[in-house]
Structure 1
Amino acid sequence: MKTCKQCSEQFEIFAPDKAFYQKIGVPEPTLCPACRQQRRLAFRNERTLYNRTCDLCKKAIVAIYPAGTIFPVYCNECWWSDKWNALDYGIDYDPTRPFFDQFVEVRNRVPRISSLVMTSENSEYTNNVGNLKNCYILFAAEDDEECMYGRLVHNSKNCVDCDNTHTCERCYGSIGLNNCYGALFSERCQTCTDILFGFNLSGCSNCILCTNLRNKTYCIENKQVTKEEYQKKFVEIMASRETIDVARKRFNELKAQAIVKYADIIKSENVTGDYLFGCRDTVYAFDTREGRASGYTNDALEPTDVYDSNNVYYKPELCYEVMGGLKVYDCKFSYYVFYSSDMLYSDSCHNMNSGIACVGVSKNDYCILNKKYDKDTFEKMKAEIIARLKREGIWGEFFPPALSVFAYNETLGMSYFPITKEEALKRGWHWTDTMPFTYGKETMRPDAVPKSIGEVKDDIIKEVLACAHCGRNYKITAQELGFYRTSKIPLPALAPECRLLERMTRRNPRRLWKRQCMCNQTGHASHIGQCANQFQTTYAPERKETVYCDTCYSAEVL
């Protein structure tokens, strides 16, 4: 066991971990998995958006950086253009100066992209997205149309306030959906239609307040009802925010009483973690699909030999400590690197091979601090730099959060690992007191917002509302109002960010506990008396749910 140098928690280095570290030539980590993830997420501003101007073409833009940054910020069109060259900002490597000081010098000069919005239409208020159409306040998403207020939404249409959804349509307030239509306030459901407050349903339709059902229709609280009874209950619940809140309370009670499988792991072998699909030989991973021989990955697609990386997609391979990568190979300690290989300590580079401490470089190889070298010179300097980093104890570690261009409370780190301003400053991390939110500008008080959608007038889109929880101002867009009316959903009383954070609390944490199956049912062929199966689960021991192993859960539910 090792002791995390940041939080002092004990953590274990497993045999596959050690084999991977030896394979890529790095020492064992000094931080626990959670602190390693937090460190990377401190470099990912996903949802804090500012209005400013492009420093090249001067047009008004939406950016993840406020006005007045030390580095230039370009709109997407200018940043991807050939109007500038990152190599113009290069400096000579100086072995007498601190390595990170030289990296920061280059980083603070190179233009940065305003927000990462690729091949999208009418979707300016988004970030880390691709192939969107008519989307708004959507993050880490792709191939979506008319979706709003969500993150990790993929191949979906007309979904609002949803997260971690794949191939869904007309869903609202839900998390963890696959191939669903009309799922409202639901969790961990797949191939379902017109469900309301459903938990872990599969192949179901027209169900309300149901848990663990398979291929059922017209059920309320897991009991068969008539079509007329279902329709009456649906109208009753959706009548107002108050009736929805009552149903939500009942839903939470039912979830707490339900048996749950120790993890949401599908078609996977020899894995630990949660929300895994099609993975093999993968440890401590979350929201990972088709992973192979990987570990400590989060929000990953088809990683192979990838450790301690998050938001990496399109078959990343042989990578370590990468935050944000598309189709990368042999990359380490880097963030926002796309279609590149052999990258070390680099930022926002794409279509590049062999770079060290590069920023914004594209379509160039063998660069150090944005200066190009021939292959032999590069390899010699690379060996010297790595030897130096090993002597200084830097090699093998991701950038410290103190070097992030973002304030910690702007980043995804704050969402998953919230800390106070005092804690952040004590650690030497940045903090901002000027987030791009307004308070006290409301034209309608929270208690004056109509409680049912039938009471809402067209001019609501002209009003400024105030969040009933934090007081932050927000507005209802015309597209959003149309969705609420069509789906018979009352206006939300919380601002979008508070709604998202509430949904995040409904997902299990990215942490594992060792537990034993709680099943003592008779008639299970796998055991007599208490089941002896043990597993690692995201359900903490103090939680109320009855947690089963895969075998016992299947015997009861499927």
Structure 2
Amino acid sequence: MKRTGGSIVVRALEDEGITVTFGIPGTHNIELYDALAESQVVRPVLVTDEQSASFMADGYWRASGRLACVNVVPGAGLTHALSGIAEAFMDNIPLLVLACGIRQDIPQAYQLHAIDQLALARPVTKAAFRVERGTDLYPEIRRACALARAGTPGPVMVEIPVDLYLQRHEVEHDAWRAPARPAAPNGAEALPAVAALLNDPSARPLLYFGLGAARAGADLVTLAERLEAPVATTFQGKGVFPESHPLFLWNGFGNAAPPFARSVARGRGVTLAVGCRFSEVGTGSYGLEPPGPLIHVDIDSQVLGRNYPAVQAVTADAAAFINGLLPLVRQRPSDASLRQAIAAGHQAVWKDWRSQRSERVTPPRLLRALQDELGPETIFTTDSGNGTFLAMECLRLERPGEFLAPVDYSCMGYAVPAAIGAKLARPDCPVVALVGDGALLMTGLELLTAVQQRLGVQVFVLRDRELAQISQFQATALGRKTASELADYDAGGIATALGVEGLTLGRDDETATVLRRAREIAAAGRPVLIDVAIDNSRRTYFTAGVVRTNLLRLPWGDRLRFIGRALARRMLG
């Protein structure tokens, strides 16, 4: 049986359970798009920029755990998409990147879009390879998808020369099969030693969970309750442990956390870290120290002990390891003083937030009101910078897949396209994008995609007319701001031009009315843009902690120089 390369690739996508591709068609992949038009399973989504295509595929997976495809033309299509691919690579998000290649069946040089795509992609993908023969199209796509999901997830790029799409190839019926998937390590050999450390009566464990622990699900709660241990999570791991639980501490536990969280963490005697790698952002610029001996469990052996030495370094799938550990862990008595310290700490934080008075919109009140209005199924996407840290600190989430943020690559422009991807993945859930007014200028035109796809995403533009995170760092450390204040623009005019309804939220007392109207618009399948006069005058715990950590890292002479310069500039206005 002979089939075109395009139809073979579409069959591979269908068999992988991929239901959506994001991209822009070009001269090199029109045969693929023609085959997609015949598919009853795979939906091609047209974007306005390929960077957004990779952000959408990223958001799709984070919200649902299902793989999506980035579909790009050679050259510029790939280079535009690289920022989102690199974000997925740094944050361990699986993507299938289908990159067209130039013709291999003619000898001429200087073809359209001809660059070394594999060399570009390899540093920011788990793997990047070219399909050389038509008969290899199906198995190589299936292999790429398996690789993207396996072990430490990440993007995988497959380059398909245009001539393989255009030509027909012989395919045997028994070729339609998935590759074998190796079993993940379960760390069984380390279980007795880990259990001994945790069962030590003087240990008083601290649990630290990352996104890699998400599949452990309810076992994480069982473990915490059996050990009567406080639980901190990474930023990406926000929601893997229910944040209404009395043992939930904070997203982090070092200098970038509130005083109560730091105090509780300091009193522990051993740390069990699962599914995390202690990255710069998650640790607040390495401003934390795991208390006592560290037990570090992760599927990626290369991260173990990389930033903090571990007495037990265990290469294992988190879910399998926790499941094996539970029978070996002894039940500890309830610790009323610990639970009271955590509860009082959270209450004090919220009381402090509520004390903020402003003629604009205060972030904690806005985010609490959003959760009250939209409910616990709401998915939040954020953008690089202050919006991520505000949401991380103020939102209380009960499950993973509801806090979608660009963390380790921290690429601006993520929130709007990621919200579109999330809404396509989970259409019955409210989806909110928290986007800075600087980031909106990068990918805000994707609201046109939301209109075309009839997606009721709610885009809240946190409008302070500056690059909030950078301007706060500049003001704190340098005593002045440089090139971080934005030129003003009409957000409502942008919404109108894109066919999106625009709302304005200027003060806290308008919040309930505006949120109700935004929910009504989104429920009708229409995107809505809300221009929020946000008050970012108060620094997050994260910002204050990172500034403090980095200042104390400097030699004394440079510390005094920084402090003196900032004070002098403030005194001089």
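FYI, it's all coordinate maths here, none of it is from the lab. All values reported here derive from a predicted model rather than from experimental measurement. Cβ atoms are built from the backbone, for glycine too; each structure is taken alone.
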Seminar exercise, completed: Comparing 1, 2 on distance in nm of label points 7 Å out along Cα→Cβ at positions 36 and 444, the highest sits with 1
For this session: Match the computed value 10 of relative contact order in percent (Cα under 8 Å, 6 or more apart) to one of the structures 1, 2, and report its label.
Result: 1
Exercise. Where is distance in nm of label points 7 Å out along Cα→Cβ at positions 12 and 492 largest, in which of 1, 2?
Worked result: 2
Exercise. Taking mean count of other Cβ atoms within 10 Å over residues 308-315 from the coordinates of each of 1, 2, which one would give 23.4?
Worked result: 1
For this session: Determine which structure produced the value -12000 for helix-only ellipticity at 222 nm (-39500 (n - 2.57) for each DSSP H run of 4 or more, over all residues; to 500), calculated from the coordinates; the candidates are 1, 2.
Result: 2
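Just checking, which of 1, 2 has the largest value of FRET efficiency 1/(1 + (r/R0)^6) of positions 148 and 460 (r between Cβ atoms, R0 = 35 Å, to 0.05)?
Sorting by FRET efficiency 1/(1 + (r/R0)^6) of positions 148 and 460 (r between Cβ atoms, R0 = 35 Å, to 0.05) in descending order puts 1 first.
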